[in-house]
1. 5.5 is what came out when distance in nm of label points 7 Å out along Cα→Cβ at positions 37 and 117 was calculated for one structure; which of I, II is it?
2. Taking relative contact order in percent (Cα under 8 Å, 6 or more apart) as the quantity of interest, name the structure among I, II where it is greatest.
3. Comparing Kirkwood radius over Cα pairs in Å, for residues 45-148 alone across I, II, which is largest?
4. Can you rank I, II by FRET efficiency 1/(1 + (r/R0)^6) of positions 21 and 125 (r between Cβ atoms, R0 = 35 Å, to 0.05) and just name the one with the largest value?
Structure I
């Protein structure tokens with residue numbers, strides 16, 4: 001099993017997907033490619049798929065600071081369902097919905113919500129309608145605002161949840177994309193991948209515990 005990569009001189013620099021795939025190839029014994037996303041050779045198509053699966057998993061399991069965003073909901077003065085951003089994946093932990101700096105309570109059951117009669121006022125409760133919209137009780141007055149703190153599902157630097165070009169970088173830690181791609185490749189190839197999976201999980205736990213802190217786990 002390879003040694004864990006330490007941060008480079010530029011600790012904020014992220015590896016591109018091409019560099020990630022090249023690093024994976026060095027570990028699994030494949031020829032080092034000069035292009036990745038547009039590469040049509042089967043092995044590299046699979047590596048891009050495994051890198052995508054890893055990015056989706058990593059962004060789902062941790063509320064990374066780089067994926068945090070805030071949406072402003074503006075009242076219309078009517079009992080509307082308010083659209084959430086297309087990139088919305090889930091609410092952040094804690095007081096994710098606020099109005100005037102005060103938290104708005106969620107987690108009402110469907111029956112509890114259905115029992116409420118729509119009135120205008122300062123929202124005290126909210127309800128998510130899947131990942132597409134949010135409703136409030138009381139509903140906000142015309143031009144009144146509420147803030148929704150959420151995690152974006154778009155984990156790539158191109159603003160999507162997919163690799164589009166070789167220069168794309170992940171918004172989640174690149175070391176995890178590398179490690180996750182390696183163990184997935186080894187599993188697909190019928191090789192023992194347990195050590196690589198364990199290393200991936202250990203790195204994920206390290207980085208999740210230090211995200212948004214001043215020190216990295218390697219300092």
Structure II
């Protein structure tokens with residue numbers, strides 16, 4: 001199998017530096033070969049040590065959620081990216097926002113903008129799903145409930161002091177669908193409160209959803 005075929009066969013997944021080195025183990029200067037492949041359009045560099053199949057191959061590529069998981073880990077996709085994915089907000093999202101246990105960071109790549117916001121354990125670990133985002137591609141994504149909680153927690157200056165304010169935030173600000181909110185798992189959301197910040201704001205969100 002030549003290098004182009006090897007890359008094409010793995011093109012649905014992000015291509016790590018380690019994987020590329022295994023493809024190029026017979027080359028005297030494998031790193032130089034990687035640079036040549038990028039120049040030829042066979043590879044596209046996402047960040048140092050992470051690649052996808054380049055335009056010259058006309059191959060499948062990993063989706064942005066799967067890439068987000070690999071650009072910085074551990075992480076899971078959340079906030080507007082997840083809420084939009086579930087059809088809970090009407091806005092089209094151009095930035096893939098994720099949560100991580102590491103320091104908050106942003107990556108501007110040839111594929112798009114990826115942001116990561118720090119969350120502490122154990123709250124970080126709640127409400128994460130492995131979702132099939134396309135054929136043979138799985139990504140770690142917040143549940144709808146966790147994505148909403150993360151949105152409240154990470155929005156600077158947002159303090160929700162009453163059930164009325166929470167309803168206004170959900171329906172008027174975020175423009176979320178009432179019927180979808182009625183299907184939220186209130187029990188799970190309530191179980192996360194002891195380990196969350198902005199507990200009072202989150203409690204008001206739960207009360208608002210119960211009132212719908």
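1. For distance in nm of label points 7 Å out along Cα→Cβ at positions 37 and 117, the value 5.5 is produced by structure I.
2. Across I, II, relative contact order in percent (Cα under 8 Å, 6 or more apart) peaks for I.
3. Top value of Kirkwood radius over Cα pairs in Å, for residues 45-148 alone goes to structure I.
4. II
Since every read-out is calculated from the coordinates, none of them should be taken as a lab result. Keep in mind that this is a model prediction, so the values were computed, not measured. Cβ atoms are built from the backbone, for glycine too; each structure is taken alone.
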